[in-house]
Structure formats: C-alpha cells, structure tokens
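Nothing in this text is a laboratory measurement; each read-out follows from the coordinates by a stated rule. Quick caveat, the model's predicted, so the values are computed rather than measured. Cβ atoms are built from the backbone, for glycine too; each structure is taken alone.
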Structure 1
Amino acid sequence: MPDPSQVLAQFLSGCSYASTLFLVASGLSIIFGVTRIVNFAHGSFFMVGAYVATSLTSRLPATPLGFWAGIVGAAIVVGLVGIVMEVLVLRRIYRAPGLFQIVATFAVILIVQDLVQTIWGPDEIFSPRAPGLSGAVEIAGQFFPEYDFALIAIGPLILAAIWLILHRTRWGILIRAATQDREMAASLGINQSLLFTSVVFLGCALAGLAGALQIPKDTANLQMDINIVTEAFAVVVVGGMESVFGAFVAALLIGQTHAFGVLLFPSLTLVITFLLMAFVLVIRPLGLFGHGIKAPRVQAAAMDTLRQMHDRRVWLAGATLLVVLLLLPAVMRPYGLIVLTEIFILAIFAGSLHLLMSFGGMVSFGHAAYFGVGAYAAAWFATRLGVPMFPALGLALLVAFLAAAVIGWFCTRLSGVYFAMLTLAFAQILWSMAVQLTDFTGGDNGILGFRRIEWLQSTTAFYYFALIASIAAFYVLRRLVFAPFGYSLRAVRDSPLRADAMGMYGRRHQYAAFIAAGLMAGSAGALSAFQRGSVFPNDLSIATSIDALVMVLLGGLQTFTGPVVGAATYHVLQAELLRHFEAHWRLILGGVIILLVIAFPDGIVGSLKRYLAQRHGSQATAT
C-alpha cells in the first residue's frame, strides 16, 4: 500500500494532468456544442501550440514575462490557424453531411503533421523550464514541481474565464443559444459564419494553450496529437459532449484515475482511462452532465439507388470489371497485384462499416476493433498453436463474432454521438491491451513469422483468393440488405419509434447488424494478417478506424459500390504518394481528400450517379 505522502503526490500530479486535459477538452466541447463537428484535428492544434511555444519562448527574453508572453502568443497563433482551417475547409462543407466534416478534419491532421515536420524537423524538441518556477516544493517528504502548482491553478482560472464569457457577454449568450438550438439561433438572425469562426478560434486557442503549457514538462514531438486527442474525447464524453463544467469534472476524475492507476495498476496504464469512459457511458449514456443531442446526420442508402443493382448496364459493367481483374495478373507486376490485393481486403473492411452506417444508421468511431481482433486471432492461432491457415481463419471469425457480440450488447443501447464514442472506447481498450499485454500480443513488436498455406504463397494466388473473398463478402452483404432483415433494419434507422410500434424490435435488428459488421471486419483483418504475415497494435488504433470511415465516405454512403471505390481511391492515393512523394505524402494526401470532399459532397460514386441522373433528366426534357 502507498504511504500518505505518495498518495498526496499522486493526487497533486493528477490535478496537474487534469488541468491540461480540461484545456484541450473544453475547446473540443465548445466547438462541438456550436458547430456539431467532432473535430479529430483538435490534437493537432495542441501539438502546434507546443511547437510554436518552443519557438517563441526561445526568442523572447528568458524571464517570467517573456515565457508567459510566449505561451499566450502561441495560443493566439494556434487560434488563428484554427480560423484558417474553418474558413478554407469547414466553411465550404457546412452544407455537406456532417460526417464529411469529420473526414475533412482527418485531412487536416495529415496536413498539419507534414507542415510541422517540415518547419521544425522530425526530432523532438526540448525546452527549458519555466523561469521562476523551475524548483520544487517539499510536501510531506515528497518533492513536487512548482510549475505543476501553476498548472493546477490555471485550470480553475480558465474555467472561471469561460463561465464569465458564456454568461456575462453577448457573444457568450450567442454561443449558448447556438449550443441549445442552432437552427433557431440562425432563424433569429445570428450570423452563423462569424459565430462559427469565433468559436473555432476560441476552441483551437484553448488547445494551443494546453500544448504550450506542456513544454516545460515534456518535449514537443510529432506524436502529441494522437496521444492527447483520444483522452480529450474521453473527457468530453464522460463529462457530457456539450458541457464545459462537465469537461472540468471529468478531467479531474480521469486525471486522478490516471495518476493512481499508474501507482496501483501499472500494467493497465493505457487502458484504465477508456475503461472508465466505457463504464460511465454504460451507466449514464449521456455522460455525467450531458443532455440529448442530435447524432451526426447519416445520409443513408436510398432504395432507388439500391435497385439500380438490377440494371443490366450495371451488371454488364461489373462483369467487364471482373474479367479485367481476372486477366490482370498476366500483365501486371507483383507490386500492382499486392496493391490490388490490399484494396480487395480494405473493401471488405469498408463494406462492413458501410453496412453499419448506411443501412443501420449507426456511426462507429472504433470499427478497427474487429479488424484488429480478427488479425490478432488469426496470427495468434497460427503462431502460438500452429493452426493451419484455413482453420486459423475460421477461428479468427469466431473470435471476431464473440467480440462484436459482447461489445455490441453495450453499444447498441446508445445512439448518436454517444454510440460512436462508446465504440471508440472499446477500440481503445483493445488497442491498449495489444500494446501492454506483451506476453500475449508481442506489444509494439507485434506478431511475426506466420506464413500462408503453400499453394497461396505466391502473390498471384493470394490475389485471386482475396478477389474471391471480396466478391463473396459483397454477395452475402447484398443478400442481407435485400432480405426482410435488411428492410426492417432500414425501417428502424428511419423511424425507430414507428418500427418498435410495429413489433420490429429495433435494438435487436441493430444488434444483429452490429455483429454482422464486426464479423465482416474480422474476416478482413484475418485476411490482412495472412497477406502481410504480421500483425501490430496499429491494426486496432483510432487511425485505422478513421481510415475505414474515410473510405466509406469518399465512395459514398448512398451507393452499394461506394466502399469499393472509396477503398480503391484512398489506398491507391496512399500507396502512390508514399512511393513517389515520400517526404510530403501526408500533405498531398490531406489536400486531395479535402478537394474530394468539396468536389464530391455525396462521395465519388454518389456524386457521379447524381450527375448522370441530372444529365439524363435534362436530355429527356429537351427531347
């Protein structure tokens, strides 16, 4: 058992960490409350704040005034960068489906990472301690840094400042009005463009301030964005998505959980925050201080679009494409076949998420959980127990089925953003376990050294195998969505209350769809594991979940073939840009994604179908 002095030291450490979490989470909460955008790029502004602060404080006088001027200046600079993002990117797609704004913020992450690496270099940057606060105070025999006391004080001061802004200024009243009812606020004549821009400035400045305040404690590095944004999401969700005070309370709770978790359960350091997040959402689905809010609008697949699958021209185009894919190995180099094999597997992964989102109306931010579980299960059975490839694939599907059944039982009790965040929490729990349970998963080293069955070891043979698997997966998916279950699922999506009144048992249908999507994603993960011969924790990471989301939305939610086109577009862009523009591939990829989102607000396939329909209609009118 720790002695009282250790308990006090950990308590103070938790309060210091909570202050940083609150600054980041409060900005995220304010932006979401007004714009309803889940800003995945928020961690990038935290990172930029740290880098800008290192540059400013190193050029200003090494005095307390110079240091704090650099900190405040960094926050202002980051707020201005947020305005640039809002004006150049978000403002152009406010009328697009809300999920496309999430894709745009993901593109911003790529762009910011590339620009930061170009400006400051790939190496971490060390900063000197804060002048006047570089010492330590002895408390009950334990030394505690003076600077951490300053951080503890800053959190409540920022909370008080935000409260005064929101309750004692006209701007704050407008923010609260937009948070309560954005449409009503607009109908009353509030300039939404100006309000959104100012709110994004405030939210990003708070994230930049949090990053700047970290430089005396930690280095500025390129991993800061992902490391902080997942925990900031946990704080916002636990406190309530639109509650700043809730974010403060949740930050204290998570800060103390993290501090004492390190002391008492060091093997659960990474997972304990997300266990708390999942527990709170299961007990209180709206968070500690949350209220009912609208979910991100899902532009679902329309029935008339689905019926176009019966069009002879569509079948002819599909048959032609199949013939081309069958003949390609005769003329294509192995590298091209590997890329196409990966596209087939990613199409299955994207198709599984498309089933959940388009037909089930459920937006998942943690779909990588089942992809990763399938990959790890296949690798573990193949390496630890020596199971041959096909039995290992079957066992991997069983494990993915069980994982989806357990997680789905909790997640389908929620809806909207809270459903999405609970899926993220479970995915992060599994990712944390993959990192920390080194004896079972290999940790960061992953699982290596397993091979495919002998007659599938060649690139061409596995190419055909993956092609057949993807065709089979989409055939099963199509049969599923056109079965009575599929029609009932869409009815539950469109009108849950009416569906329940008709005896459709909406939650059961959503739960079954969740399991089917998890099973399909697990099959993609298992195939990917044998295609690469290795598995790493990244297969369970938030980045992999976002990749699936980007593929679905780039292809188009309203189309059955959207996941295939989205997977092909996204993966080819990644592969080719990494191959030819290794130094700045993230910058180019992020820019291309933003252009695609702006140019194709319904996705590539959806926008193409709409264009052809309009052209056909105009020609019929002219005739």
Structure 2
Amino acid sequence: MCGKSIRIDDRVFPLSLSETEDVHVMDKPIWTPSAMQMNHTNITAFRLSINGRYGLDLRDTQELYNWSICEPGSFWSEVVEFTGIKFRTTAENPLQSSEILYESHWFEGATLNFAENLLRYRDDRLALVFRGEAGERRTFSYAQLYDEVSRLAAALREQGVGVGDRVAGFMPNLPETVIAMLAAASLGAIWSSCSPDFGVQGVIDRFGQIEPVVLFTADGYNYGGKRIESLSTVREVCETLTSIRKVVVVPYLQEAQEIEELCEAELWEDFLAGQPTAPIDFVPLPFDHPLYIMYSSGTTGLPKSIVHGAGGTLLQHAKELVLHTDLKRKDTIFYFTTCGWMMWNWLISSLFVGATVVLYDGNPFFPDGNRLWKMADEEKLTHFGTSAKYLQAVENAGLIPGEGHDLSELRVILSTGSPLAPEQFDWVYGSIKSDLQLASISGGTDIISCFALGDPSGPVWRGELQTRGLGMAVEIFDETGRSLAGEKGELVCTAPFPSMPVGFWNDEGGSRYRAAYFERFGGSIWHHGDYAELTEHGGLIIYGRSDSVLNPGGVRIGTAEIYRVVEQFEEVAEAICVGQRWNGDVRIILFLKMSEGYELTDELRQYLKRRIREEETPRHIPSKIIQVADIPRTISGKITEVAVRKVIHGEEVGNRDALKNPEALEYFRDLSELNEE
C-alpha cells in the first residue's frame, strides 16, 4: 500500500493502489533463487541429465516442460531412472497411448510394490517424528519403521489379509497410521482412511462402499484442549459393516480400554504380540494394482470412491517431491493434514526420498497460532506445508512467525486447499522469511497429485502457481473447447498421465468414472473442474472450483477473486460467496463471518463494495453482503459453496455428514435479506 488512508468507524483503512497517484506495477518476481540455489536443485540436475542423454539444450523448466509433453514415454522413463523407483519386472513400453485417455496404459507388464519403495532405507536416520497437541513427541528411525511394518504385515497375513483386500483406518495422524498403510500395501491390500472427526454415517458412507476386512482405529484424539473418544463411533460402524473381521485399537489417549463390545477387537500391542521382526515379503504387483481408495467430499451425494494405482501414485509423487519440491534425503518435511485428505498420502510418499517426515495431530492454533512455527524451529523443518486458509488465519491473528522462531533451515513453504491470494505472498515474504520458495500447488483427490506445482529453480510471481506439472498436458479451455492463453476458463488435461484413477469402486463398466471427468469435453480431454488461467510466465492462477463460479449477466467470475479482496480486512474472519437466482438472472451474495469483536456495519459494507470494484470489476460487486455466525466446511476443512447455494434456494443438501459443522447451514436458511432487492 502507498501510505494514504481513510477512517471508517474509528478504523483506519489503507487506500488501494488505484486510489492513489503512486501506482506501482508488479513487473518483477517476488522471489528468484540465486545461481547457487538454482544449480543445486534436483530439477536442474534432472534437466541437465536429459540434455546429456538426448543431445538437447533445454535451458529452463519451461523448456523441460515442453519436452515432457512432447515425449511422455521418454520423460516418465527418465523419472523412474532419476528417482530410483524399483520395479521387480520392467516394461518394454512405458506408455501405450490412446486418443481416449482412460484407454491408455502405463508400464504394462511391469511389477512393483509400493511399500517396498517407501521402505528402501533401513538405517538410523529419522523416518517419522510425531508431535501431538498435548505435547507428545515420538520418533521412528527408518530401521525401526521397517521392523514395525514387518511385524504388522505378519499379523495381518495371519488374519488372512491378502491381495485386493481392503484395510481401513479411522485414525488420527499417528505413526501407527503410516505403519498400517505400509503393512497393508506390502501384502497387496488396498488402504483407505478417513479422519476420526467423521460421524458414524460419514464413515459408513465411505467404508460401507468398500467393505474392509480390518479396521484400525485409535481410542480417541486431542483437539483444542479436549479429549474426544472414538470407540463409540467405531462400535456403531461395526454394527453396520459386517465385512470387518478384526478391529485393531491404538491406545492414543492412554485411558482404560473398553473394547469388548467391538467386533473381534485387539489392542495394537496385543495384535503384534509374538510377531518377530523379519525381512518383509513384499508382494510384486502390476503397475496399476489398486493401492488407495480415496473419497470425494460427498456434499452433493454419496462420496465417490476413487481407486488409485500403486505405480501411478508412486511415479507422480516421486516426480512432485523430488523435482518440483526439491526434497532430498537430508531434508525434514511437514504438511498440516488429516488422514482423510490426499495431502497425507502425498506427505507419506516422502519416505521414498528418505527424508524425515513430521506428523502433527491436533489443533494448529492450540494453545495459540505459534504452535506449528515453534515446531518448525524445534524440528528444523526445511519444507512446511499447509493451506491458504491457515496462512490467512496466522496473518489475521497478527502473528509474525519469522520473529522469535529460528527458521533458518526453512527453504520451501507449500500451500494448497484453496487459492493463495497475491497479498498472502506479500505477507509470507514479509512476515515468515524473505528467502524461500513459496510454492502454491493445486491438484486434487481425483488425481492424488497436482496439475500445478512449484519450480525450485525458477522465480515466484506474486499470486501465481509457478508451473504446470512436468508431464501434465494442462490447458485452459473455453465453453466450446477452444484452448485459451491469458484468459480464464476450464482447467483440462489433454493427454494421459500415470495417476489417473484406476476407476471408481463398484463402477462396473466405468460409467460413473467417465461421467465425472470425460463428459464435458469428451474422452480425449480430462475436465478437472477448476476455473483457471495460464499466465505469461508459464504459471497458473486458480480462481476456484468451476461448480462455484458465479455467472451474473453471463459473465463468469471466480469466487477466489472476491475472497482475496475481503479477506485482507482484519474485521473479516472468513467469507463465502454464492450466486442466487434472481429475476431471471444470477446475483452475487457474499456472506461474512466477522472476526471476534467486530460487526458488519453499513459503512464497512459500502467500503468493501468499493474495494471490490477497484481491485476487480463492477461485475464482481455483491448485490448483498450479509453477516453470518459461521460458515460450513467439509471434513477436510474446505468451505462448501455448493451446500450454501442449495440452502438459500430451499433445496436439500444431499449429505450433511460430509460436513464438519453441518449446523452452520441453518444460518443461511430463510434469510429475509435474500427476498429483497
């Protein structure tokens, strides 16, 4: 801002750039790596190896990206070689491509085991560090992790668990969750999990579709200073899911365990009792053998059960962690996530690199917003992953993490979950650390990976995701399927990629799978559902989900464009924006949850509209700005515009159990303001 301001309601507001005579245009990156930093990145080493092998002169990541799209078979084979993925048997042809994307096949004839690749290190370096809200800290070396997986795999095998069986986790973010997933994968079983804050119906809606034979659970978890038990939920789930043959209980809260009423339940240590450590007999499996079953949010109906293959998941994660995230064996990586979000799966794949993975379970703001930054200092994190909403909350709390915490080892901040506003880039570099890579990334559960990622060898431009993922033929289409540059439209992928889902569970013939991604533009185009724009720098800007795009007067507007303006104000804790059908058109309704101690006054309402007009366009100005007590979120923490839109139109919300706070929907029902001009 330029130093000029106005006063409203005894508050001083900085004027926007357009309101002053001192206009500065952002004509250079907000951060650029030094020559030494650039030359020591994995992606630079990879690019130089490609130049040497193929007699090329690729000068930067953009040129490497172009080559990866033109030569997908060679590119993905080189990723396998460079990262050291272990195949038991190899494939002669990395890609059998088809014009119909879902009919393409990767590495046919190859076999591998996902867990074997993640457990390739067996030394004394720390593999896992667990930090709990209540102050706990536990560690596992790579050798200890291997031994624990060995014992659990043997116990599961004695239960008859084998190739294709489903093993489920209703678990906090504990080391035991990681161990259970790896043990299941070592046997060729399929892992599926959701976080313990799901209600009974939410769990049944997910696990009921896949019929797990073993369920791992903790006795409870800590959140916000409260101890919340889980076994009553598990008891009800087991009464419905008759497929479960064994429940294994981790005594996290360390209280007396009453597990007798659970079906065939044993405590973790009792289940492992008598199992010696021994070499793991990893089962070699086809490249696309199912590894994970993930779930869509389920706010509009029963969650989609998305099946991801072992080879595609490993290959994508290896590319993203090694090349785009510059993760090395010496590094320590953390991502704030639950076990129900795909970023947990992504984080755990860091074991493949041999880095130290930090797990945190609990409220990141308990007892205050410095909690995770103190942990970053103590664990000497090199990579800190979180959401845009968390960074916004830290900023709104007035915290400056770079003061009072030693973040000298931190070189990458990762952000996803929602678009990262340009102003948040400023705050990160001003309040956390000036010399680091801020990598805003974007993908989804649907691909268990990313379409847009960081480039550790390239500049960071304010408000932009640095680059499209290598090997991902990402384009932006208009409504007619015309490719766009420098204009907003639908994010699509025009070529096959390894982490496309194997399919949906119980979707014989694949009709639901095809309808989800290939109905909009046909079988040759993956339609992802993001509203985005390619930039002149080779990066992207994400404006939100397509299904939440506003359309007043036929003009498409991404909700993130409005959020980035209003959430700069300390008065605003959170916002949600939807389109209301009105007089044969659509008008924009903006709902605000105010920060503690603030109310939405008429003067503030008018100033917000003025700022939206100046920073965006007159089309972006909401017809109504309404204060509400709370905003509904999915279990994974994302605001749900679709559910709010349904409520204000008097429609039924399909699956309230998919929401973390379904009671918040009532704040949007029968509002008199929505019946007024």
Structure 3
Amino acid sequence: MGKTRNRLAKYFGKTLSFLSHKSKRFVSTGLNQEHADKNLVYTLASSKIPTGEQIKHLDKTLTRKESLIIRILLAIVLLNIVYLGFRFYEKHIIVIPVAGGTYIEGVVGYPTTINPLYDINRDVDGDLSQLIYSSLYNYDASGQLVGDLASSTETSDNKTFVVTLKDNVYWHSGETLTADDVVFTFNLINNPDYRSPLRKNFSSVSIEKISNNQVKFTLTSAYAAFPNLLTFGIMPQSVWGNIAPDSASLTDLNLEPIGSGPYKFSSLLKSKQGELKEYRLVANENYYGNKPYIKNITFKFYPDETELIAALNDGSVQGIAYLPLDQKHALLAQNSLNFNSLNSSQEDLIFFNATANKSLADLNVRQALALAIDKNSIVKNVYSDFYKVIDGPLPVSSFAYSNDISKYNFNPSAADEKLNSSNWTKINLGQNDLTTDSSEVKAIIAFASSTKENPIGAWRFQKDKKGNVTLLTMNLSAVDGSDSMTVAQEVKVYWDSIGVRTVINAVDPTEIANLVSSRSFETLVYSEILGGDPDIFAFWHSSQTGDKGLNIAGYKNDKVDKLLEEARASSDKTLRISDYAQVQKIITSELPAIFLYEQNYIYVQSKKLKGFNGTAIVSPSDRFAGISNWYLKSRNKFSW
C-alpha cells in the first residue's frame, strides 16, 4: 500500500507540474486566462467531436451572432439534404403502371349497331367498335397509319396489295382469326344487300385468299392511299356466316359483338323503360398486341351535352367523348382535368363561287378578302386558341405539307391596295353624306335599305362610262346556330371595314347539304374532312366540280389535275411529296378559297388517368388508339 501511494503521488505530481507548465506558457504568450483555460480543456479532451451533453450547452458558450450563423448553416445543410434526396428519388424511382381499375367515359347518344358494316354512321358505335374489333390497319396516337392485323403489305404498282396477317390472333370466343374472316368481311361490305356505307370505297376492288394468313386486293386503277381504306373492323365468319342481310341490323350481335380487339363485351345495363344506360367492356387477356392495363371500361350514355357535363362535374364519369368549346365554362374543377387537344382531319374554309358573284373572278378581290381577315384573332375569340390557323389545303401535320405557299396574313392596308388596283373606289359615308345627290350614294342607300345594312361607313364601288354604279358586296353563308355562324359574323366585320359590304345568310342545318350541292352561295364558311393520307383529289380535281362532287369552289387547273392524278397513283413517297408541294403552291396562289383553321378535337379526362399520349385523330374513335398505355393504378420502383 505504501508503494502504491508513493507511485500515485509521484504521478499526480508530474501531472500538476505539466498543467502548471501549460498554463504558464499560455499566459506568457499573451493569451488571457479565459483563452488559456479553453485551450487547456481542449488539450485534455478525449475526443474533438462534441458529445450530446456538450451540444446542449452550446448556446451558453456562443454569442448570438455565432448562434445565428450556425443555425443558418444548419438550415442550408438540411435544405440541401432534402433537395438531393428529392433529386435522387426523382432519378431513381420510376412509376410502373399496374393492371386494374375501371375507366368510365360519358358520351351523348347510345349505340345501336356496334358493327363494322355500319359503325361509321354513328360516333358512339364507332367508339365501341374501335375497342372491340381489330382491323387490317388503324391510326396510331399521332394519327399515322400503322398495321393492326396486317404484319406487312406488299405492292409493286399500287393496283395489287398483298396483306400478310399477324400470327396468333384469336377471336374473343377463342377461335383463330384467319384470311377467311378478312375475305368474308370484305364481301359483306361489297354485297349491296347489306347496304353498308363503306361499299362506295370498294366498288372497283376485288379480294382473294392467298393462304390462311394472306389476302390480295386488286384495284382497277392505281391508288397509293388504298391501305387507308382498310381500317374497317374484321368480323368472324363463324358467327356472322348464317345471318341473312335483312337480319344484319337486327341481330343481338350488334350490341353483344364478338371481335378480336383489346376489349371484349362484358355486360350492359338498361333502364326500366328499356333505354341503354351503360355498356361495359373487359380487357381481352388473349389480345395479340400490347395488353391494356385498365381492366374495365364502362360507357355511360346521356341525352345531351348538359347532362354529360353535369356527370363529369359530379364524378359520375372520368372523361367525356367531346367538349364543345362553348361549353368549357360549364366544367367545374378544371384544374383536375386534362384538356387533350387533338389535331383532327377537319379544316374550315371560306369557299368562293365566282359564278354567283362575278367580282370573285378577280384574284385581287379574293386576295383582298383574305388579307382583311385576322385569322389568329378569330381562333382566339371563337375557339379559345384550341384550333390552329392554316394557310393551305394540307394540315401542317401531313407528311406532304409544304411551307412554300402563298400566305395571307392580316394586312388591311395591303387589302386596300389590292382593291384599289382593281379600280374599286372606296368611299366613307357619314350621316351628312346620305343626302348627297350622287349615283354611288343612291346605290348604297338602295342596297342598305333592301338588306337592312347600315349605310354609314366604308363602301367600294365601280362606275362605268355611262355612270352605272356597281357595289362590291358579298353574301356570306354559314350554318345557323353553329360556330361557323359566329366566324361568319367576325368575317363580316373585317370585310365591311375595307368597304366590301357583307350580308350574312344563316342556313338551316337541314338545308346546308342542298345549298352546297346546288352551289347556291357566293361565299361559304364550311368544313372539309380530310383522311389520313394527303390525297386531296376529291376536293380540288376538276372532275369533282359537279353537284355530287366535293370540289365546292368549282376549282379547275389542268396542271393541278395532273399532279393530283400522279400523286395518288405513285408508290414513290418522294415523288408524292414533290407533287403535293406543287399542288399546294398553285392552289394558294390562285386562292379559290380562304383557308382558315384546322379544327381540334377536345377530349377531356380526369388527371387520375395516366398514359394518354394522343396528338392527332382521323376519326373521333381514334382517341382510343393508344389505350393499351393508359392506366389508373401504379407503383413505384427503384432503379439505378
């Protein structure tokens, strides 16, 4: 014990001597006692990392400024950690669609014949056919023609087309789809007893079976866009083979069809009065293409747009087939909806009829009328910028579109110059001018009185050597109660402003077809519905100027005729692009019509639905082109 005490005393003696030496050294170097104590403690610390107990007393040793700086730095560090964590999550966590869920869509009307022979007559029938039936070709989400049942198509002259079918395609009933079914469906369409509206497309086409998975179509004349006609649904011969033509529109198969598409009939719900209220589809597990994620699709039917929009507002449906732009304001909670604006194949034009109004034979007058219209303003005011201004007969989305065309951007001064150059004198009448005893004022007052137009303002006239006055006026026709009428009223303001006084002719919707076929108009706001191919033969070839043709402006140009004939017959895409580029350039320079805008199809869906990637449609049912990518359920997956 004595030795131990001596050793401890010796040890502590050395320690105290060491501490005393350290303390003296710190003082001798000019440090105050407080700093010396801190350094002394620091030298004795077993670890340079503060303990939890020490951190608790940090505020007691730091100044307010030091404490604030540390707190700010800690906040910055924390924010950086959160940011880096979010970026890591965003980069490495991906959303994976999961099968399941029910998508409910509301439509106006109800189905009657979900049958490829007749479904083009009603949009509702076409919607359901698109999901239930497969076709040789269809349009993808961007509006491009792609093979559906067809795995390949071969042609050397655009007069014969050999189509090879995909393998392992089954009907919803479980049987195999073969070339026999394709031949059978085509023959039904071509049989006059079935009265299919598709028959006119194939009156000069024949078909034959090459093998169980090949068919050959033969045309009487070359037609490069023929595959675009093969978008009708294929029907099972085993089911329809024993149904007579007079029973085709009456069979239960029109409401409970068997197809080979991504969805198959599940059930339907009728009211006590027998009205069809709901139509239910279920995913086809044996579908040959990409199997859809959404397991069930239900269509609900409404009598009008008011009830349809109310159903979307109260959550009864998750999407509506089409939204008229004048009803957009009626939608509640718009932030929870996606307004999918899809390029369509429909264009609106103002057609000129120089036979009914001789002044329209003058290119300067036509150009002035085009330059006077602010198309961008019309699209904004009438269509809330959902539509797109166009300048020629082909939409920008077409593979054959050419930008090398004449464009008539809003320029009232240039419009005035065009009319001046054709000797149309401009006069601005005020109230005091109405008493002026001149032939032009008398002619203006007479016209204004007969048409109930206001004589005050700008007018254009010509006076011959005998003093006879001709006023530059236009009669502008449009369908009453439609957006076209609203557009016509805006156009009138523009034309009136340059002195071309315009009278609106409101046409009853039931009479518009007769007015167009008889060409009983001077100028007309009307639509053209184009197909998926740039072939515009039907609209601008001189052979189509008759009362049954679609060349509404009566346009005739020999060079355009030859180019259209060559382009529709050629299998050389480069040549077709070149031909159509020339066609667009000639037509826009001669201006048989004013090209206004391309209509967009507004498809509204809840943001809860994911995966919709459509950008264009050829027909309304094409909005379902990418339905296999849609999903309602998902999960997160970690990925490096």
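Here are the numbers for the structure shown:
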| read-out | value |
| --- | --- |
| Structures 1, 2, 3, by mean count of other Cβ atoms within 10 Å over residues 124-131: label with the highest value | 3 |
| Cα Rg over 2.2 N^0.38 Å from the coordinates reads 1.49; which among 1, 2, 3 | 3 |
| Which of 1, 2, 3 yields -24500 [helix-only ellipticity at 222 nm (-39500 (n - 2.57) for each DSSP H run of 4 or more, over all residues; to 500), calculated] | 1 |
| For distance in nm of label points 7 Å out along Cα→Cβ at positions 76 and 172 computed as 3.9, the structure of 1, 2, 3 it came from | 2 |
